[in-house]
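*Asks:* Down below are the structures I want you to see.
Every read-out reported here was derived from the displayed coordinates using simple, explicitly stated rules and does not represent laboratory data. As the structure is a prediction and not an experimental result, all values here were calculated from the model. Cβ atoms are built from the backbone, for glycine too; each structure is taken alone.
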Structure I
């Protein structure tokens, strides 16, 4: 059934991929964004099929106006990128908390029936169980560390979704992305940073093996989820998942960061020797989702990192 759907943060990496899929599935989509982190040019190929509303998620009136007449809102607007968590925690929290407040108030005022909220794996930070299920404790390990501005804002958002929005909406769902990657994902993330760092080092030196700096020993692990698989997962959740529920969307293929560095070297045809540098305070040693809850609905990630990484790397080299 075709719906009228608003997507906040719809010009971002994940948002634009979601918008493209919703349009392909026959929905009427309104994108709300101020392009502070994204760019509307990501949607140029479908600009005649969507409505784009330029506005700040912190502007209550603008948000309510954008939600007028909509059946569903996917709320993705947020400040992402680890560097920004450390540099601008005030902005991260301002956008996160005011934005969620405005979305919920706008839904109530305009009679929007469904809310789907984009959370994060960082709500549980350093979990006691890996792979990590949805019912693990949410934690802010150190309120004085600005890094946790991101995760704490998302915890507040989850609580507001579950304990305010569910009181008056027909459907409320939360999804937690786990290291989603792909072409045009931005510049503040490990995969594009490694690609661009390696390219620069290759241009500067013929030394073999090539010294490559990384944070820590490179033993930290992540589980990377290709953007197409991720979008399949959230669409499946929206169609078959239950209301009032949280779903982990990811790929359980866990890889150490040092192995990612060697993968990047191999892409450039170089061997590398790792130069260990201090870790930023607040990172987590392991992150890998337990996806059995979304898998029970039929989700199966298809693209492993060995297949998806060259697609990402090709895009960053070209752009």
Structure II
């Protein structure tokens, strides 16, 4: 059984303001943003699933749904056999140590009034019964593990570099010995050299502790290095999922091809897939029928207006496309 299994996850946000009022008068019902519209995936213990796609496709909403920062409208989220969507606050608090999250912005994720040691110790106070001496020992151990020595433990966030702040966030996530860590673009706010160090640290920690990750990123080179499987998301749905090597070698969905074609290649003589999409992402309020990519896809045919089948074209390689 997978460590984490998500089935038909749906998240809706109500549209507000004048535009919402006008659409309600026109349609007779208040409009909603279909941010996540039937997403399913599984994460095996000790592995990393990458979730990729353009900004606004719903990746971060999926991440926040897993840790209950956003409540799903429908669907199932199971962690180690426990259904999370039906838990009350007290029951979820007992599960919370096994499920942690590292956010995109390392500065906004830290309380400026708390020292590094207090920030890392905070989840231990909330979620464990450890005595003060045990919490301090655990805090110092996890700070050492992420490469932050005791000399930094009494500093405050404004006294640290961006990379050091993100290491504090990683240490805080690891403090409760989680089984699954949700990483929402954890390196996008860092420069290239710091990004590489943090990625190496994450992989080392995963290997050492048998962690599982949901890794969300725009950086496909990082995704290729860090993940076991990749799910490609577009406009609230997953359009392709495969083992990482298989997806990069044989992208099947037009959207996946376009994402990989846009990755910079340092060799000017290297052959590249010239596949390019046109136009902008449609509004998640007015999602087109059938394939959601068809208005932008140069391969679109009349059949693309019909409901899209999901086909397994190779072991573990699933694609939602009429033309595959």
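*Asks:* Assuming 21.8 is mean count of other Cβ atoms within 10 Å over residues 183-190 as calculated from a single structure, say which of I, II it is.
*Replies:* It traces back to II.
*Asks:* Comparing mean projected area of the Cα convex hull in nm² across I, II, which structure shows the greatest value?
*Replies:* That would be structure II.
*Asks:* May I pose another question? Computing distance in nm of label points 7 Å out along Cα→Cβ at positions 95 and 143 gives 3.2 for which of I, II?
*Replies:* Details: I: 2.4; II: 3.2.
Going through each structure in turn, the value belongs to II.
*Asks:* Quick one: FRET efficiency 1/(1 + (r/R0)^6) of positions 111 and 135 (r between Cβ atoms, R0 = 30 Å, to 0.05) came out at 0.95 when computed from one of I, II, so which one is it? Provide the component values of the computation, followed by the final result.
*Replies:* Values: I: 0.40; II: 0.95.
Among I, II, the structure yielding 0.95 for FRET efficiency 1/(1 + (r/R0)^6) of positions 111 and 135 (r between Cβ atoms, R0 = 30 Å, to 0.05) is II.
*Asks:* Tell me which structure, out of I, II, gives 4.2 once distance in nm of label points 7 Å out along Cα→Cβ at positions 23 and 279 is calculated.
*Replies:* Corresponding structure: I.
*Asks:* For which of I, II does mean count of other Cβ atoms within 10 Å over residues 127-134, calculated from the coordinates, equal 11.6?
*Replies:* Comparing all candidates, it corresponds to II.
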